[in-house]
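Pasting the structures in now, so scroll down.
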Structure I
């Protein structure tokens, strides 16, 4: 993840904020202001009804408001009437307000439509299907929502569904697999020889043996690199080692703290062993260091003859 660059649109938004073209306000600062242009309210499900009412009364004659949120991700427990729910109820009573609701489980519906089309069109037996994600969600685990720089299982243990005609069968595997394994495996399944693979794929594994037999194991451990950009030129960095039995996470800038959890004895990741088992900490830290060294790209390639 540390190799990814910030998207152009994100940089542009940051420039607009710094140039005062876009103004950002905490909710409590909206009082006393009149909005005559456009106000965008994010995460409205985490506002109270009173806060939403205060915001709505700040819209001027020429002002417009866009309210975003997800009712299923709210922290407010007030008979379901959080700020977003209140705004939705109002929108249903006023004809000039447009209320747009994304269809529930719309992603799953779309996947189903794709699979149905493949079957009906006769392409299913000649089409590889991969359903994956770049990260998971906390969904309330450990009191957290959405995503962030804390590598609990809900965030990093994403499902990976993979169907290859003539190869895979309905099964479940608990073998360690990383997202960097996906492109290398695709190229292998397409018959591309190893020497033709781009060198940036050298860190990945060809997981075809796992697709053939879910009991196969290819990795003893895997590395997660995470750079969370807080603002321009400032990031929060962490590195995580995952084994069959443990997770180790080290945070840059915090020398005397980290995470060590035993997946077998503590699947809920409640008992942090960082300060409780020095021998385990040494062993996992040593493995993390060696994993980082082994994955360093061997670029640029050597040109000299001697």
Structure II
């Protein structure tokens, strides 16, 4: 498999109806499944587990339990499969999530992922659909991990770059979600994953029936990623994402394609993107800082046809 061909493929959408467990309390679920994108099975397992938990955190949920899913396990050595499961288990343990083990599923190609379930107070559940014109967009992680993963697989990454990229891929969004849940004025949240920052910004725009003005100069990017994109180290899935953006996204005249690709890059356990009341942004940024999360204001929602305008 060429780097970037295996992108996390969501089997279910987190925007589906929750299960009402008790008055005021809902159960929500998420599933991720993908072909391995990282050569290290343990690392891939860690990232896969963090990814599915992020879908719960983006809804404001506390993750309760998770089950690993393995497709076509015969294509993996016993040792590789064991390391993948150990990696996923390590992330679940770190997140204090019950590990229900693993189950085989029928797939035509090698695939690995998890199904996870969490609980959330009904009145505190986030979705991508509550944003309003005038809201400010806050991002909780730099972008660029899809390109970083391709660079690592191709041997184009220094040890320092690998350490930084892996640290970001494996950092849980739990602390960021906690800060969002405890803050006033958070209207909508999306987890920036396989559709990249552009795709998930459009998700918020569509939910708000408004336009996103995305400020390129304020968007945090993992150090070294723009240079890699300029060298052509870009997953094919990222190129497809940029092409799929079509006329939903407007770029500044003369913007280099490699920068557009960075914005379109599908993330491995990316950050949370929140639409926040402008009057509450300062308090939220302080709450994120207190939680050791580097939040960044990256844009605003404005009146207009749903879409994304990238501002240089």
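Work out which structure the value 21.8 belongs to, where mean count of other Cβ atoms within 10 Å over residues 58-65 was derived from one of I, II. For mean count of other Cβ atoms within 10 Å over residues 58-65, the value 21.8 is produced by structure II. Using the calculated result 19.9 for mean count of other Cβ atoms within 10 Å over residues 34-41, pick out the matching structure from I, II. It traces back to II. Determine which structure produced the value 12.4 for mean count of other Cβ atoms within 10 Å over residues 170-177, calculated from the coordinates; the candidates are I, II. So the calculation was done on I.
Work out relative contact order in percent (Cα under 8 Å, 6 or more apart) for each of structures I, II, then name the structure with the largest result. Please report the intermediate quantities before stating the final value.
Working: I: 9; II: 25.
Max of relative contact order in percent (Cα under 8 Å, 6 or more apart): II.
helix-only ellipticity at 222 nm (-39500 (n - 2.57) for each DSSP H run of 4 or more, over all residues; to 500) computed as -11000: which structure among I, II? Working through the options, I get structure II. Structures compared: I, II; top value of mean count of other Cβ atoms within 10 Å over residues 50-57, i.e. the largest, recorded for II.
Hey, mean projected area of the Cα convex hull in nm², for residues 186-241 alone derived from one of I, II reads 5.9; which structure? Could you put the intermediate results ahead of the total?
Details: I: 5.9; II: 4.8.
Going label by label, the one that fits is I.
Out of I, II, which one gives -0.63, -0.89, -1.20 for log10 I(q)/I(0) by the Debye sum over Cα atoms at q = 0.11, 0.13, 0.15 Å⁻¹ as computed from the coordinates? The read-out comes from structure II.
With Kirkwood radius over Cα pairs in Å, for residues 162-273 alone coming out at 15.1, pick the structure among I, II it was computed from. Source structure for this number: II.
Just so you know, all these numbers are worked out from the coordinates, no wet-lab data involved. Model, not experiment: these values are computed from the prediction. Cβ atoms are built from the backbone, for glycine too; each structure is taken alone.
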